[in-house]
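Trainee: Below: a set of structures, written as structure tokens.
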Structure I
Amino acid sequence: MTTRRGFLGQGAAAAALLTMDGPALAREAVGRVAGSAAPVLKPSRLHPGDRVGMINPARAAFRSEPVEIQSESLEAVGLVPVKPENFYNRRGYLAGTDQERAADINNLFSDPTVKALVGIGGWGSARVLPFLDYDLIHANPKVLVGFSDVTALLAGIYAKTGLVTFHGPHPRTKVSAEYFRRVLFDAEEVEFLNPTDPGDEELVQTKDRYATLTPGKARGRLIGGNLAVLSAIVGSPFFPNLDGAILFLEDVREAVYRVDRMVTQLALAGHLSKLAGFVFGRCTDCKPGTSYGSLTLEEVLADHIAPLGIPAYRGAMIGHIKHQFTLPLGIETEIDADTGSLKLLETAVV
């Protein structure tokens with residue numbers, strides 16, 4: 001599991017759009033980012049043999065084994081992982097300076113032989129956001145995948161360029177790899193559902209359960225990621241517009257009162273009232289406090305989400321868990337809170 005904490009312009013993007021050739025223009029989706037003039041921009045799909053940049057935008061790579069596992073997981077789905085120049089740099093707990101980590105991202109987006117970037121979490125991704133070349137990224141749309149702290153990059157790049165980014169893992173398990181391939185290789189309009197088979201030894205399902213918070217169906221552009229990281233960039237130009245969105249959230253190792261505080265921040269900033277629907281994944285190892293009682297996570301979600309009156313459910317396979325969905329930010333989606341379903345209404349790659 002990864003841990004993390006914390007935490008150019010539309011005119012330039014429009015100018016870059018005018019200079020695009022036919023194939024580049026074809027990547028522009030019909031829809032637009034809510035509240036923005038920037039068109040939704042879809043990257044090209046992946047193919048076996050594609051070179052993929054392993055970015056390290058946050059925590060320094062102190063141990064070799066996790067990096068080897070991440071690299072081998074990409075090879076297992078037919079990709080060729082490459083490490084950028086500054087991958088093993090170190091400045092305290094960070095993988096080099098903010099400018100060095102940003103340079104790796106910019107360089108990989110500009111490299112025509114690299115088709116995707118896959119990020120590693122920790123803490124520090126938000127620090128590189130001011131140093132990214134958003135005109136360059138817009139002109140060279142590529143698949144960007146990660147979760148946890150990488151949420152800052154997913155949200156920030158989507159907010160600034162309209163590029164569809166992907167909340168997902170290194171595909172270490174067969175289940176995770178299946179969704180990774182279906183979304184990024186096969187360009188499917190995937191319906192994400194938790195498994196319902198209780199297994200050979202159980203009479204009822206005890207794992208991967210979902211629960212309806214508010215019944216109903218809703219449609220909107222899918223936005224989300226790690227709660228702590230998203231709440232830390234509220235009020236910045238890197239926070240995506242949530243008007244009419246389907247918001248998904250997850251977190252790890254947070255006391256319930258901290259989850260309450262971060263969701264409260266989203267509510268006080270006016271973002272929750274804009275939503276069309278809501279999905280909560282997993283809050284792994286998020287325990288209640290030990291003194292004077294505690295609200296439960298269920299109660300916190302009920303307090304904040306139920307009054308909105310929007311379709312909502314919890315328990316989706318999103319977060320710091322073994323089997324994960326690969327979810328595209330910016331794609332039109334429908335959720336059914338009664339069945340725990342999240343379905344893409346369009347492809348996420350072209």
Structure II
Amino acid sequence: MSNETYIEILKALSDAPGTSGDEIEVRRRVRPYLEGHVDALHVDHMGNLVTLKKGTGANPLRVLVTAHTDEVGFMVMDHTGDGDLKIDTVGGIDPRLAPGLEVRVGSEGLPGVIGLEAIHRAKSIDAVTPFANLTVDIGASSKEEAAKLAPIGTRITFATRAQQLGNLIAGKAFDDRAGCTVLTALLMGPPFPCDLYGVYTVQEEVGLRGARVAGYATAPDAAFALEGTIADDLPKDEDVSPTSVLGKGPVITVMDRSYVAATSLLKHVVQTAQHEMIPFQFKQPGIGGTDAGAIHFTRGGVPSITIAVPCRYIHGPIALLNPQDLAHTIALLRAALEGLTPEILHLA
């Protein structure tokens with residue numbers, strides 16, 4: 001599969017709206033790529049898109065690979081008398097980013113803008129307006145009109161559309177549509193020695209909820225969580241190590257707030273990258289959490305590891321990634337899955 005195909009998939013998934021709990025459009029866009037490439041596919045009661053790609057039978061392992069479909073965004077919580085939408089965040093968003101942003105409201109993508117007081121009237125340009133004081137203007141003139149156009153519970157996403165930006169790709173929701181792209185590429189390729197359960201999970205940004213269900217339902221011997229992670233690689237006043245760096249390959253999370261990588265998988269992934277001469281890096285420091293945090297303690301415990309594509313400006317209106325990092329992440333996962341055996345997991 002070519003880099004152009006990876007980028008096509010990434011852009012299609014990035015442009016889809018999919019705030020936590022409302023990931024249906026992402027599932028719809030993924031499914032056509034999977035047709036003819038997986039042996040089973042269904043949507044569970046949580047909304048996870050669960051696939052099975054049967055292995056060649058060379059080993060008996062059941063391996064789970066997840067990527068979450070949800071993105072951070074907003075939800076309509078109420079309506080003002082003059083027709084604006086009162087909102088709350090879905091997932092972690094810095095309030096400094098919000099004022100003045102163009103957004104899309106609901107499944108129909110109704111245009112809106114997050115209100116911003118004119119600079120001429122601002123009492124302090126340094127003050128950060130809390131989300132409780134922000135509203136979305138959709139051009140409605142009354143509370144009744146606003147409630148009809150965007151009822152309470154309506155999701156709101158950033159209005160960004162994916163595009164080329166020099167040698168990089170820009171778009172929204174690369175956390176985790178980048179991981180979804182990696183998983184799709186794996187499922188579209190030839191079978192692995194093991195059975196592969198590829199699950200596009202839901203509600204990761206609000207508590208790793210879909211992953212908990214997927215880990216229990218598939219009962220895997222090992223799990224890989226795919227992510228789009230922080231690349232804090234811009235110049236700084238202090239000599240501080242970046243979380244990860246664009247162009248230096250997939251990012252391996254040794255530990256974060258939700259899990260500690262299984263030693264067996266960590267050693268296997270690192271050795272695989274070195275053997276295949278695939279560039280890689282470690283996430284610094286151990287912040288955040290991923291699907292692996294929910295999967296690793298399901299049933300009797302699941303050896304788990306997180307591997308991510310580095311992305312600048314995640315959880316904001318626009319993110320950047322290097323297509324080479326995407327390609328190298330796909331290559332590393334494919335090689336790691338092809339070489340995984342019961343002996344590596346100490347199951348033999």
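Trainee: When mean count of other Cβ atoms within 10 Å over residues 195-202 is calculated, the result is 9.5; to which of the structures I, II does this value belong?
Mentor: It traces back to I.
Trainee: Work out the source of 28.1 here, i.e. which of I, II gives that when mean count of other Cβ atoms within 10 Å over residues 179-186 is computed.
Mentor: Attributed to the structure labelled II.
Trainee: One of I, II was used to calculate log10 I(q)/I(0) by the Debye sum over Cα atoms at q = 0.17, 0.19 Å⁻¹, for residues 91-162 alone, giving -0.71, -0.86; which?
Mentor: The value was obtained from structure II.
Trainee: One of I, II was used to calculate mean count of other Cβ atoms within 10 Å over residues 139-146, giving 23.2; which?
Mentor: Checking each candidate, the match is I.
The numbers here are math on the coordinates, done by the rules we state, and not lab data. All of these numbers come straight from a predicted model, not from anything done at the bench. Cβ atoms are built from the backbone, for glycine too; each structure is taken alone.
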